[in-house]
1. Given a value of 23, 12, 8 for semi-axes √(5λ) of the Cα gyration tensor in Å, for residues 97-136 alone, calculated from one of I, II, which structure does it belong to?
2. With Kirkwood radius over Cα pairs in Å, for residues 25-80 alone derived from the coordinates and found to be 12.2, which of I, II does the value describe?
3. Going by distance in nm of label points 7 Å out along Cα→Cβ at positions 9 and 41, which of structures I, II comes out largest?
4. One of I, II was used to compute distance in nm of label points 7 Å out along Cα→Cβ at positions 49 and 89, and the answer was 2.9. Which one was it?
5. When relative contact order in percent (Cα under 8 Å, 6 or more apart) is compared over structures I, II, which one is greatest?
6. Out of I, II, which one gives 13.0, 38 for Rg and Dmax of the Cα atoms in Å, for residues 65-144 alone as computed from the coordinates?
Structure I
Amino acid sequence: MTSETSTGTAVVTLTGDTTILITRDFNAPRDLLWRAWTEPELIRRWWAGEKGTVTLVESDLRVGGTWRQVMVADGGFEVGFHGEFREIVELEKIICTETFEGMPDAYSVNTITFSEQDGRTGLVMLIEHTQAAHRDAHIGSGMEEGMQGSMDALERVAVSLR
């Protein structure tokens, strides 16, 4: 059935002292997953997963453009991230920086690739931190649980665009 979605299927691998690799397959074509990943009104629908409410999504999707996303997490605290787009290949790849506003001196460079096969999209995200301590703080933050929920919601949004 084409409307089926999966839950909690992202795989997180620590590929080096400063890197995190996330892979996941989505039951949606690449163009719909790309839209859900890049259009602010759609990002609002999935980015917080089940962990809070998105309060701000700003995105100037062009090389040199900036982005910012903020949510109020369950428990009432605000969580924000921002960055700059370094490379964009439409429907295929985004390279951007990402800074967690709670650790403004730490940032990562994220390479997100989208590949389609038989109407399904594979997403690969390589997160490259500048220091091992920053990577470890990222992993220790509970990011995997939150990311799984966000990825599940991303798939639901992409499927809903059919």
Structure II
Amino acid sequence: MDVARPYETRDREACLALFDGNCPRFFDASERAGYEAFLDGRDGPYQVIERDGRIVACGGHTMESDGRTVSLCWGMVEAGLHGAGLGTGLTRARLASARAAPGARTVRLETSQHTRGFYERFGFEAVRVRPDGFAPGIDACEMRLEMDQGSDQPRT
């Protein structure tokens, strides 16, 4: 059974292991320091999903300075469990939390070409693509979702 709960400091190494397991396809090793800094000084909700006592997914969001835009950040699933529904559950939970944030109207994220289609199923639209924006071979796709247009449920 999967259990979602808020991130705790004791989860740091397990989350870093998820990151490492998703390199080099979804993250570049050069991004690890930024992820470590995020874990050490989060400024928004971050959660983990446990299965049989081990962390198999994590992700969160932050409110941008405009007070109207929520940014999804650092979402990842254990590499061997991609396609098992964990990312969908994590995204649903993050979108529900974003919708509950006072004043929030838009959700944004930066992802790669590898997960762009996944987020499009939730109604996100690409607004900018920077080839090799994260690293060589990993494009940066900025995506947005207006709260009144998207759904917490993916389209199939």
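A short reminder: the numbers here are calculations on the coordinates, not readings from a lab. Note that the structure is a prediction, hence the values are computed from the model and not measured. Cβ atoms are built from the backbone, for glycine too; each structure is taken alone.
1. Details: I: 28, 9, 7; II: 23, 12, 8.
This value belongs to structure II.
2. This value belongs to structure I.
3. Numbers: I: 2.9; II: 1.6.
Going through I, II one by one, distance in nm of label points 7 Å out along Cα→Cβ at positions 9 and 41 peaks for structure I.
4. Label of the originating structure: I.
5. I
6. Values: I: 14.2, 42; II: 13.0, 38.
Only structure II yields this read-out.
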